[in-house]
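J.: So, here's a batch of structures to check.
Please treat every number below as a calculation from the coordinates, not as lab data. Every value quoted in this text rests on a predicted model; they were computed, and no experiment measured them. Cβ atoms are built from the backbone, for glycine too; each structure is taken alone.
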Structure P
């Protein structure tokens, strides 16, 4: 065994108040605890063989949480913290750790994600509407799965010392936008706005192309 790729992932759309705890638990179990279990099972073999690589399929949302994607962002943030800590622990054994952060990727997960039924009396109706406008644009020109696998293969072949591998222009744009914005400005995304006002605000804060395709 030379390489372990933790690639399983699911997502559920919804806000903290309205998500069922079981839905949050299911996403964390698959996206985070599943990777922890596999890593603990295979790490002794990598250590015994004198090295190798462990890759974690994260997302730009591991660093950039967005309203409506609470469960997915939490699971990926936990995964990145685990991977970053692991990278320190296993360096002495010649085991490299990679965190892949792709943009919107057209994978089977997208089609299989449960459709969120918007509660009729939700106080978050404008938030759902505004962010769904972004999801539609994001999946119009998605990152291809081949690009993600090629980036990982190249890193392993070249023994790339980088911990994080960002794949896709949209992923880089989101990460850069979050690093530029203050916490106070980022929080403003949750203010009630009509769609046109929200799109204008988002383009100014996040950059062009993420909400208008």
Structure Q
């Protein structure tokens, strides 16, 4: 993870720490803007509600009475459901005619909705470590949210991860666009076009 291409040096704890020290200035520079936004958001919450963790959502009348918030807005009990919706939930019913698939109205796997995201797991990328750390931390928070998203196509909370996913996709893999990349992109656009049409311009999908 911390090795340069072609470097055969054994990566022990000492080498890992040395590489971390070498990369620390770039990592700090990379995280400066998100850290600043997080600080300003915390300050705004504290000014409004005297708590940096209070975003005001729980103050919506009767919101905590909804069944998915029985353990609170954020809870470890919510992780399995969110994980399933984000990674494993499939499409809904099949249709006897075009487009043959009908999205489940309460979400599906982000990889099923956009197969292009499988390219996230390629090797390389300047900000690979920082981006995956950010994705991991944000995903942990998203999965602990009581409501997995409601009426939606795919998993709408994953939008928060898109900037970090973009950094991974822009930096990993070959320099030239490949046939696989083009094919996955076309398939992803087609799936989302079909879902958009069915959600907005047909009566097939209901909340």
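J.: Compute distance in nm of label points 7 Å out along Cα→Cβ at positions 78 and 102 for each of P, Q and report the one that scores greatest.
T.: With respect to distance in nm of label points 7 Å out along Cα→Cβ at positions 78 and 102, the highest-scoring structure among P, Q is Q.
J.: Kindly point out which one of P, Q the value 22.4 was derived from, the read-out being mean count of other Cβ atoms within 10 Å over residues 70-77.
T.: It traces back to P.
J.: Taking mean count of other Cβ atoms within 10 Å over residues 46-53 from the coordinates of each of P, Q, which one would give 11.4?
T.: Structure Q accounts for this read-out.
J.: I've got another one for you. Please state which of the structures P, Q yields 178 when volume of the Cα convex hull per residue in Å³ is computed from it.
T.: Numbers: P: 125; Q: 178.
Checking each candidate, the match is Q.
J.: One of P, Q was used to compute distance in nm of label points 7 Å out along Cα→Cβ at positions 38 and 190, and the answer was 3.3. Which one was it?
T.: P
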